[in-house]
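For reference, the structures are reproduced in the following blocks.
Nothing in this text is a laboratory measurement; each read-out follows from the coordinates by a stated rule. Source: prediction; values computed, not measured. Cβ atoms are built from the backbone, for glycine too; each structure is taken alone.
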Structure P
Amino acid sequence: MREENISFRFAEETDCALILDFIRRLAEYEKMADEVVADESLLREWIFIRKTARVIFALDGGKEVGFALYFHNFSTFLGRAGIYLEDLFVLPEYRSRGYGKALLAKLALIAREEGCGRLEWSCLKWNKPATDFYLSLGAVPMDDWTVYRVTGETLRALALKNKE
């Protein structure tokens, strides 16, 4: 597949099962399948009703072979929004054909068209194929930054501290 022949489409509400399938496949690849609690109903609510994220598919002859799920964040230093890529996944049999690069280029184009100041994402440190790929595109790892996360019971407990 030549990159100029790759087409894209934005997900529609009827794609929730397909989106969930891509999420599960990505989670399996990342050895985190047991952490997926999303279901079609949650995806419908948060992506299509609340509109907190968008999904774009890479297509091969009309078949969805890759996906990217992203949302807008904000940079106070730049004074403008950015795009945060939450998930990028290409089906194994379609890898090394330009679909991942095309999805990132499409997101970069969307960011530019929307006046965003940056496109960023996280990558698991053990995922050398992905890190090598991102570096080949000119992406720069943010080694000075550490991602912190609060979820589940810890999130609930922290929220309750505000009520005390």
Structure Q
Amino acid sequence: MKPTSVLLAAFVGLVFFVLLPFASIKINDFFVLPVISYPVFKAFGLILFLAGVLLIIYSTKLFFILGKGTPVPIEPPKKLVVNGVYKYSRNPIYLSYFLIFLGYFFFFGHLTLLVYFVLSIIGINLIVAFYEEPILKKRFGKDYKDYLHKIPRWI
């Protein structure tokens, strides 16, 4: 993996997994919005978070091994990855993001984290539909078009 890919991934991770959720919590506190805090919610949030992290690791490993590349756009896979979890979802890494963001809401309980989760679903869906999928159609041609028809975008 190139150093620029590592830096880009670290920057994106810092922004979307640390800074924006932290800002959401601060906004929640500023506006004195509800905070839901039950031990069972915290446990469920932790489970969702860990499931998301494990799914990211597994999906990224498939990109390295099978795709001969990374999920980072500046070092994309050279081969279309359709095995493992990619047999069930075209976007398991983004699904893992959703698990993590929902886990944040359940663990920390701030209402704005639920808003962040919903906005992430909308934003990522738009990116996938209007940016990533057209690029993948050009890069992988008929193989990707066939994959589009067989495997759902999410679940």
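Summary table below
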| read-out | value |
| --- | --- |
| For semi-axes √(5λ) of the Cα gyration tensor in Å, for residues 88-135 alone computed as 23, 12, 5, the structure of P, Q it came from | Q |
| When mean count of other Cβ atoms within 10 Å over residues 64-71 is computed for each of P, Q, the largest belongs to | P |
| Answer label among P, Q for the case where P(r) over Cα pairs in 5 Å bins from 0, in percent, calculated from the coordinates, equals 2, 7, 15, 19, 21, 18, 11, 5, 2, 1, 0, 0 | P |
| If helix-only ellipticity at 222 nm (-39500 (n - 2.57) for each DSSP H run of 4 or more, over all residues; to 500) is computed and equals -9500, the structure in P, Q | P |
| Relative contact order in percent (Cα under 8 Å, 6 or more apart) - structure with the largest value, from P, Q | Q |
| Read-out mean count of other Cβ atoms within 10 Å over residues 72-79, computed value 10.6, structure in P, Q | P |
| Comparison of P, Q - label where mean count of other Cβ atoms within 10 Å over residues 16-23 is highest | P |
